[in-house]
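Engineer: Dropping the structures in below, format is structure tokens.
Rule-based calculations on the coordinates, nothing more; no lab input. Remember, it's a predicted structure, so these values are computed and weren't measured experimentally. Cβ atoms are built from the backbone, for glycine too; each structure is taken alone.
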Structure P
Amino acid sequence: MFFASIFITLSEPSADILLAFVKNVPVLFVVMAYFIVWILLWLPIAVVSAMIINWRPGKTLQPEQKIPLLIPLYLLAPLVLWGMNWLGLGSFSDYGLVSNFSIINSLVLGVSLGVLGLTVVFACQLYFGWCKIQQSNFQRLPPILLPTFLIALLVGGIEELIFRGFLFTELQQDYPVWIAAVISSLIFALLHLVWEQHETLPQLPGLWLMGMVLVLARFADRGNLGIAWGLHAGWVWAIATLDTAELITYTNQVSDWCTGKNNKPLAGLAGIVCVLGTGVILWLLPQYF
């Protein structure tokens, strides 16, 4: 008991010094520390997962191989944030993740807006003959709708918590809002290069614009992440469902820079127009709600 009391006595000022140090470090250091710790914790799990799915660096990563690698990565993200919160760097509510029913309403609104926007875009492309529906593949939809939606919710929620929540909020401490938005959106876009460089490069401008619109969604939701989370999840759900069911094929009547390079909407004019249109709606949203 004597030695324990000495240890506690010595630890209390040490803990105060540590907390004071952590709260005064530059924001960029905090951001880098978060991503480094996150990746270091994930690497051992990734190695084991890669061995199980028989994947090696340098080999093409198949869509079905991504899930065993990505799910542990995404599940670790809030745990690392919780650790940083414990050090006094903020809280989940500071990052826009509130625990009340309003976030459910915002989430539903965001999902609806995201799915509706893509529906309009693809409806226009069908009207102009830029793509066509494979009606024989409708039977593939029922088994994939719920699993795809749940994955979209996970991906959208974690990415919004990281980029529009933690990263954007921390950057605002040292930078004006618009610079914090630009930097967080740029990091969001560039990190997508980790998985598929060939298909992601043409999407970089669209991904950056998507990040900026999702920042706007947080402002439209009075600082909360509900609408941004819903939008992100809605877009991922709709695109993943179309791709998995192979419901849409392109007719090549126009350049793929219109419909999307490599069949990726964000790599074409159609996807950019969808994101910009969503941004306009978000800009007007606070006037009506």
Structure Q
Amino acid sequence: MNIDLFDSLMAEVKDCGSFAKETQKNIRRDFKSDNSVVTATDIAIAERLIAKIQSLFPDCNIINEEIQGAAFDERAPYTFIFDPIDGTDSYSQGLPSWCIGVGILDREREAAGSIVYAPRFGNSCDELFMWTAPESDTVYLNGTEFSIDPDIMRQKDMPKQITTGSDLLTQIDMQPIIRQLKESSVDFKFRAFGSSLIHIVSALVFCGIDACIDPSCYVWDIAPAHALVKKCGLDYQYCTGQEFRYDDSLLLQRKKFPEPLIVGTKKGRDFLISRIRG
């Protein structure tokens, strides 16, 4: 991928984030047919990003939450999957835990690139801007090359602090997990911010957060962070132990993925999966 084109897309994401930040205090929340929250800012950013991606990458697929586009082309070199605002409920209430996310899959449906921009949710600063370009192994956080310290990576092999969404309680029986953790005397905590993408990248950028259990949701809630996760040495896996794949159900039929996802190191995922499965 031409890096200048990718840079132009990143600049548009940053501009959209500034726009969302400026309009947040005056936003009015509405509801879609499934009772999820939507705002005028979601729609405005979706339209802007579709137009930008189409102008920069006219031969690529686009999948997003708010606006359905053209038919999926299996021959396209890349598929762009974005959420104009992940954490719309938080955004509509004036909270800082929301972001714009753009994920890029290659022709083999492998996570290749990521842009996650949270204008009000920083890591020792005012914002969190994390990205990695296709055909590159480098991850950047707020303009600086990013990697996870080896000692912190080893800490993630036995997760103690985990981000998750509020829907998890309706999708997983937590009693076996709680019982086993009590028996092993693990000081265990859940953190919830209201944005799937922020939950995922928090397991990368905050040293005290070791993993994420992401409740079943949609491809645009997870794809924008996937390349960041993989290039930092973590990955996605279903809580059943099954391998995660971008299949037709997620991409073409726009269905939720069937089970909660575990995001973490291989040992960390095995640790959590063993306790979820009892």
Structure R
Amino acid sequence: MTSPLITVPELAAALGSERPPVLLDVRWALGGPPGAEEYAAGHLPGAHYVDLDRELADPPGPAGRHPLPDPERLATALRRAGVRADRPVVAYDAGPALSAARAWWLLRWAGHPDVRVLDGGLAAWRAAGHPLTTGTPAPGEGDFKVDPGHLPTVDARGAAELARTGLLLDARAGERYRGETEPIDPRAGHIPGATSAPTTENLTPDGHFLPAPALAARFTALGLTDPARTAVYCGSGVTAAHQLLALTLAGHDTVALYPGSWSEWSADPQNPVETS
């Protein structure tokens, strides 16, 4: 299996090849600053900005803060960015891939055969001395057709069932899992039976992913025995994709995403909540 990550030297070489990848800048942070402003201030040469809130998700609603995008909404954004079925795609963000992984997961869910994430993101690119540009490329002429459903998902009922009978990983920070704080969603706590597994523990101090053996050991320690009976959630289905990328690196590429995540679960007063 090709790694879902690409290193800075590998990307620099690929960009100089006869078949360079399509670059997607997916910078985003909960509460800002807007990724479009950061993109305008400097980005990898040739990269197209993709708006996570508006293009990689549907509007907030009963299904959570970042519902999976309508397939045509997603296809329009990807074609504008030049995504083609016969060209590799590389997504990046400011550093630890917390938002770039959303693009990676969506493209795989939509059926793209060759998509990777820049390990270390823009921070690693700059640290290696590579240039940025403020020039905006012309709209791409992509032809990618979104075919949803190539990766597994679960709904709220499925997540609750796996929390009881399989393994449900909560990718949020530990203090949100424990209910000590909740900065954005209606209630604090976690889905009963879920296991705390913060995404930050997938990373080295400089924002790169841990080696695959270390990630595999981590998920084994968290209780993973059957990837097909495992799912991940977070606040709104964004950083959970980062956990799924780490799981794929560890050799577990059949783990499901709960797209609505805590933003959907906590908004329904009939859903029980645990704090601990």
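Engineer: Can you tell which of P, Q, R yields 16.6, 54 when Rg and Dmax of the Cα atoms in Å, for residues 132-259 alone is derived from it?
Structural biologist: P
Engineer: With mean count of other Cβ atoms within 10 Å over residues 100-107 computed per structure, which member of P, Q, R shows the largest figure?
Structural biologist: Answer by largest value of mean count of other Cβ atoms within 10 Å over residues 100-107: R.
Engineer: Continuing with the same structure: Among the shown structures P, Q, R, from which was the value 5.2 of distance in nm of label points 7 Å out along Cα→Cβ at positions 84 and 188 calculated?
Structural biologist: Computed on structure R.
Engineer: For which of P, Q, R does helix-only ellipticity at 222 nm (-39500 (n - 2.57) for each DSSP H run of 4 or more, over all residues; to 500), calculated from the coordinates, equal -8000?
Structural biologist: Attributed to the structure labelled R.
Engineer: When relative contact order in percent (Cα under 8 Å, 6 or more apart) is compared over structures P, Q, R, which one is greatest?
Structural biologist: Largest value of relative contact order in percent (Cα under 8 Å, 6 or more apart): P.
Engineer: Same structure, new question: Kindly point out which one of P, Q, R the value 1.8 was derived from, the read-out being distance in nm of label points 7 Å out along Cα→Cβ at positions 44 and 204.
Structural biologist: Working through the options, I get structure R.
Engineer: One of P, Q, R was used to calculate FRET efficiency 1/(1 + (r/R0)^6) of positions 68 and 172 (r between Cβ atoms, R0 = 35 Å, to 0.05), giving 1.00; which?
Structural biologist: R
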